[in-house]
Structure 1
Amino acid sequence: MSRNSLKIRGIVLAAVVGAGALALSACTPPMPPDVLAARAEANIECGTGNIDIATPQEFTGSMDTVGAALASVCPDQTVTEVAADAASPVALVGAAPTPAEIASFKAASCPADKVITIPAFAYPATIAYSVLGLEGLVFTPEAAAGVLNGNVTTWEDPLIADANPDFDLSGLPPISLVSIDKPQGAVTAMTTWISQQDSAAWPDGPVSTLKAGKKFADQDAMIAKMQASEGALAVMPIFTAVNNGIGSANLPVKGTDLNGQEVDTVITSDDIQLYKVGSGATEVTVTPEGDILASAATGGFPVAGNFDLASSKIVLGEGAGLAGWPVEGYAHLLICDSGSATALPLLYSQFLVRLAGQGALESFGLTPMPEPIRIKTFVPLRVVAAIQE
């Protein structure tokens with residue numbers, strides 16, 4: 001797919017005053033987070049001008065989709081997606097950025113301004129493969145490790161066959177592992193899950209690029225290879241696989257959920273509700289600078305405090321445990337903050353974490369942040385300022 005640089009109109013928030021406004025008076029009790037969130041949703045002000053957003057190829061169109069959600073209200077604000085390596089006041093990255101990556105963004109894009117870092121959305125990752133008739137194969141962590149380290153090269157290998165007794169795996173082309181030669185958040189999430197579930201099978205721990213297999217310079221070239229070669233296999237976001245007609249594996253989840261219920265099941269790769277549950281299986285860190293970082297969400301079991309079933313509007317089946325898709329990356333925004341209440345980078349980012357912005361991302365195929373994590377982003381973005389008056 002070609003990069004989309006269409007300009008889209010936007011809408012932004014007005015609830016942005018100095019950090020001092022966050023302090024409550026001695027006689028005013030603090031409002032619950034959900035009340036603060038609801039009130040913040042109602043404080044809107046439009047910005048004027050265009051904002052460039054550096055966007056990785058695997059998420060091309062996602063920031064435009066958020067901009068499109070704003071178009072009817074803010075006709076004077078536009079959004080332009082630019083290449084991931086372009087200097088721009090907002091950058092989307094596929095995983096929690098390292099201190100070195102934050103420093104590099106600051107030096108290139110906003111040397112005179114503070115950088116704010118927040119999670120933006122989650123996205124389920126999968127083992128994707130181009131073999132007709134094998135949709136829904138189960139890949140255990142050991143099998144996933146085997147194909148990603150290059151040791152498993154046939155579909156009849158016991159690591160795959162034993163978990164899929166109902167499939168005829170005979171006579172198929174050999175497995176051909178492909179990947180992109182640049183760091184990928186989906187690869188980080190997948191190898192995090194594998195190493196947590198079976199460290200003996202994957203002793204290298206989380207990595208963002210794979211050593212084995214054939215490498216490609218970009219996603220378009222890799223997908224073209226997969227579509228032309230039966231038996232090709234890669235790690236990628238599920239929405240990418242779906243959009244390109246590539247099959248997705250199902251993954252097992254086993255353990256104890258937040259309610260103490262034992263879960264031992266296979267999660268199918270097409271259940272959007274379970275993407276939302278799985279997105280709560282992340283560790284959220286607030287740095288001394290106030291940045292918020294969310295780890296890859298792995299294992300399928302939400303972490304206490306990072307998921308609320310009621311606010312997610314998810315209805316689980318009777319007797320079903322609280323477990324979701326076990327491999328999800330977390331994309332983050334790097335934002336130049338000039339300190340001005342009307343700065344477009346801050347205002348655009350404030351909209352993205354609103355319910356409308358998250359809903360736009362979901363329509364694109366991404367997973368909204370769980371409400372407890374979404375509300376956390378309001379503090380560095382100063383969304384809650386001035387709404388407790």
Structure 2
Amino acid sequence: MALLVNRVDKRILKERLLAESVKRNTVSFYRYVNIPNPKELRDELFKAWSGFNCFGRIYLAQEGINAQMSVPESTWGDFVAHLYSLPYFKDVPFKHAVDGNGKSFYKLIVKVRDKIVADGISDPDFDPSNTGTYLNAKQFNEAIENEETIVIDMRNHYESEVGRFDRAFCPDADTFREELPLVIDHLKGMEDKKIVMYCTGGIRCEKASAYFKHKGFKDVNHLQGGIIQYAKEVKDQQLDSKFRGMNFVFDERVGERVTDDVLSKCHQCGKPCDKHVNCKNDDCHLLFIQCDACAEKMKGCCTPECVRISELPVEEQRALRKGRVKNGPECLSVYKSRLRPNLAEILKNNLPLK
């Protein structure tokens with residue numbers, strides 16, 4: 001029986017990825033479709049795509065698929081042929097990364113979830129297939145040039161921090177589940193206004209647009225293919241990019257640059273920077289923005305305490321973590337992106353690192 005998970009240490013896998021000469025395509029795709037037995041399909045996909053040397057993060061649920069993947073150019077044809085041979089995914093459109101860097105994932109993960117996008121919606125009358133109107137890049141630009149149009153960013157706070165469209169309302173939220181009620185509350189009284197929304201690849205807006213229509217909004221529109229497709233169309237059609245800065249992506253690259261605008265600052269020194277990193281302390285992994293100078297000074301960590309822990313022998317680090325509940329009160333990795341500690345203040349009140 002084939003092994004249906006990857007048990008190799010992630011450090012080894014990342015080293016292999018950096019060393020390989022294989023050219024890869026970084027793509028994403030999704031589809032809302034009824035899948036009666038996602039667990040059975042999950043095993044089939046894992047076996048087939050492992051054989052094509054694919055990496056990525058794929059979520060399956062009875063409501064469909066959400067996938068971000070790195071596929072070798074040499075097996076791209078086989079991968080597409082296999083995907084399209086499945087009736088659920090025939091002719092599903094791909095969104096290709098704009099930076100062309102295939103080193104986005106280092107292993108293949110296929111998981112079954114209750115939903116491909118956790119939304120917190122329990123209304124039995126909600127119809128997710130009744131989506132809003134799709135807008136391509138040109139149409140989206142034209143729509144937001146009208147100051148009467150309401151522009152909504154359906155991404156998390158840490159995503160919009162480094163890149164966003166002009167005039168967009170950016171919810172102060174960490175999850176899609178949190179965003180929906182925040183946006184609905186923000187839009188009270190605007191049910192007759194033209195609403196345009198966007199997200200990374202389109203999947204969150206697909207569901208959000210249907211939910212807004214369900215809540216009584218009349219003119220609901222969303223960016224087809226999200227920022228990823230928008231950036232490609234802007235480049236191919238030589239359009240003016242209304243999106244500024246970095247497009248946050250959920251893989252090893254963390255972000256794709258769309259324009260040279262830097263909208264955010266290093267969370268430690270305050271200098272212009274839009275580079276997201278995870279704290280090097282394995283007991284923290286806080287996602288924050290860190291410039292190269294602070295990364296060198298802080299050794300890739302967010303606080304002096306994390307520097308101290310990260311420099312301990314691996315056995316001591318593991319002993320510190322032993323028995324802790326993930327995201328529990330004694331774990332350092334409890335900070336939400338919008339509730340992160342004031343890193344600049346923490347550094348200010350500690351002695352400089354030697």
Structure 3
Amino acid sequence: MLNILHITFNMGIGGTEQVIRQLVTCLPNNKYRNRIVCIDGIIGPIGEALSAEGISVEAMRRKPGLDLGLVMALKRLIRHHNIDIVHCHQYTPFVYGWLATIGRKTKVVFTEHGRFYPDRYRYKAALVNPIMALSSDAVVAISVATREALSKYEFIPKAKVRVIYNGIQALKSSPEKTAEVRYKLGIPQDAYVIGTVARLDPVKNQEMMLNAFAQIIEDIPNSWLLMVGDGPDRKKLEALSSTLGVSDRVIFTGFISLPKDYLASMDLFLLSSHTEGTSMTLLESLSLEIPSVVTNVGGNPEIVTHLETGMLVESDDAAAFADAIKELNSNTNLYETMKINCRIVFKERFSVDKMISQYDDLYGEFC
């Protein structure tokens with residue numbers, strides 16, 4: 001039995017947290033014993049749910065700067081629970097996990113789950129990161145684009161980085177559930193519903209999405225835009241929808257803890273981000289057989305194949321984004337073929353079984 005310690009910021013709502021949840025609940029429990037430490041001092045709702053299921057989730061609050069007290073606390077935890085593998089999720093947890101294992105035989109795995117926008121060079125990293133990476137046992141990126149960024153901006157040797165795509169459980173909904181969502185939101189049952197499930201944040205560039213929607217309303221008069229999520233840009237986006245004269249066709253739901261039926265009520269999924277790693281909601285749309293229009297950034301083109309499971313559009317091009325939406329609305333044969341392809345691609349590349357199998361193989365290298 002291998003004892004694994006997952007170190008992360010917190011176990012709130014997000015893609016990283018979902019991946020950790022999948023790992024600790026789906027890895028064979030006769031081979032692995034998992035623990036989670038959140039270094040931001042907050043456990044979060046996913047962490048609380050896992051704790052209720054009997055998985056150890058602990059919070060440690062790091063102080064500003066390099067917190068050597070946190071390093072020592074992690075060292076004690078690793079020693080006390082005889083941890084075999086420290087799996088660090090994101091860069092700062094990697095720093096603390098790496099420091100905490102110095103002088104021990106504990107294996108270190110670092111998974112980079114995404115990049116901030118805009119990405120930037122940190123020249124101090126040129127001195128430290130190659131040493132940390134080469135002395136660690138595995139470095140994982142969730143997409144080829146993320147691996148390229150680790151090499152370019154973090155000076156981590158590309159040959160050291162393996163790619164393991166995020167995987168999820170396939171979502172399931174029903175026509176009755178989606179009809180219920182549309183009725184509750186006041187959307188006609190025969191409407192053409194496009195939308196997104198995402199944090200309303202500048203990096204997601206939903207401003208461009210709204211501008212594109214304003215361009216399609218004349219050509220697709222029964223269209224509605226459903227924006228599921230909340231965030232710092234909400235008021236700005238609500239004001240923009242009024243300025244564009246489309247506020248009566250745009251619905252801001254706010255945060256929805258279980259949004260699958262809202263996602264399933266969409267005919268087309270949209271992602272207008274400036275950058276992405278491996279979008280979990282994009283994977284969810286694939287599992288529900290919903291084609292998508294997404295920006296050609298980050299890990300998006302590794303999930304969406306142009307004209308196969310959706311359409312790729314250059315970043316911040318509202319006119320091209322609108323044209324892609326109109327094309328999939330008018331070309332029924334293409335749209336229906338994409339729905340079939342979504343199901344096939346999801347099962348082959350992005351199921352939770354695929355991801356768990358790859359991490360199981362990775363951990364197995366340390367036995």
- Ranked by FRET efficiency 1/(1 + (r/R0)^6) of positions 213 and 261 (r between Cβ atoms, R0 = 35 Å, to 0.05), which of 1, 2, 3 sits at the highest value? 3
- Query: Out of 1, 2, 3, which one gives 16.6 for mean count of other Cβ atoms within 10 Å over residues 221-228 as computed from the coordinates?
  - Reply: 1
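Each value in this text was obtained by applying a stated rule to the coordinates, not by laboratory testing. Note that the coordinates shown come from a computational prediction; the quantities given were computed from them, not determined experimentally. Cβ atoms are built from the backbone, for glycine too; each structure is taken alone.
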